[in-house]
1. Figure out for me which of the structures I, II the number -25000 belongs to, where helix-only ellipticity at 222 nm (-39500 (n - 2.57) for each DSSP H run of 4 or more, over all residues; to 500) was derived from the coordinates.
2. Thinking of I, II, which structure, once mean projected area of the Cα convex hull in nm² is computed, gives back 4.2?
3. Of structures I, II, which gives 1.3 when distance in nm of label points 7 Å out along Cα→Cβ at positions 31 and 63 is computed from the coordinates?
4. With relative contact order in percent (Cα under 8 Å, 6 or more apart) computed per structure, which member of I, II shows the largest figure?
Structure I
Amino acid sequence: MATFMEKYVLIELISHILGLTSKTVEFENPDRLSLIYKRDELYGLKPEDIEYQKEIKFIKDKQAILEGINNG
């Protein structure tokens with residue numbers, strides 16, 4: 001269960017990661033696409049339906065992968 005603010009923190013974090021990697025990682029990259037789909041999903045969910053810790057781990061895992069591509 002997440003609070004209203006945590007929901008928007010997740011959305012903002014995804015947007016931040018996508019922005020940082022937009023010029024160096026292809027748009028069709030599956031990890032970028034999964035973040036885009038996750039962001040869209042989060043917009044449609046009620047905060048109480050979001051498992052904050054699970055979602056933050058998913059986002060951070062994707063961030064690490066994308067940063068590896070970005071630095072590689």
Structure II
Amino acid sequence: MLHFRAADGPAPESSQIEYDGQADTAGIQRYLESLGYHETEDPVMGKMWVKGDSDKGAFITQTGESTKLTFIE
């Protein structure tokens with residue numbers, strides 16, 4: 001499933017890929033690295049990936065029912 005939210009005021013634009021069940025996060029991390037993202041720590045969200053010195057970021061989250069890859073700008 002794909003989700004998209006346009007920027008609204010101070011809220012960033014985001015797009016999200018939702019995988020059914022527990023997806024392989026190591027594979028998702030390798031995908032992000034292939035796109036030029038590198039891992040860093042966000043004081044609020046925890047582990048995240050950022051692309052160079054840009055405002056582009058990504059988060060991987062898991063629940064019991066799904067895995068989500070969220071891109072923000």
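1. Only one of I, II returns -25000 for helix-only ellipticity at 222 nm (-39500 (n - 2.57) for each DSSP H run of 4 or more, over all residues; to 500), namely I.
2. Numbers: I: 4.2; II: 5.2.
For mean projected area of the Cα convex hull in nm², the value 4.2 is produced by structure I.
3. I
4. Between I, II, the highest calculated value is found for I.
Only the coordinates and a few stated rules stand behind these numbers; no lab work does. Keep in mind that what you see is a predicted model, and the values were worked out from it rather than measured. Cβ atoms are built from the backbone, for glycine too; each structure is taken alone.
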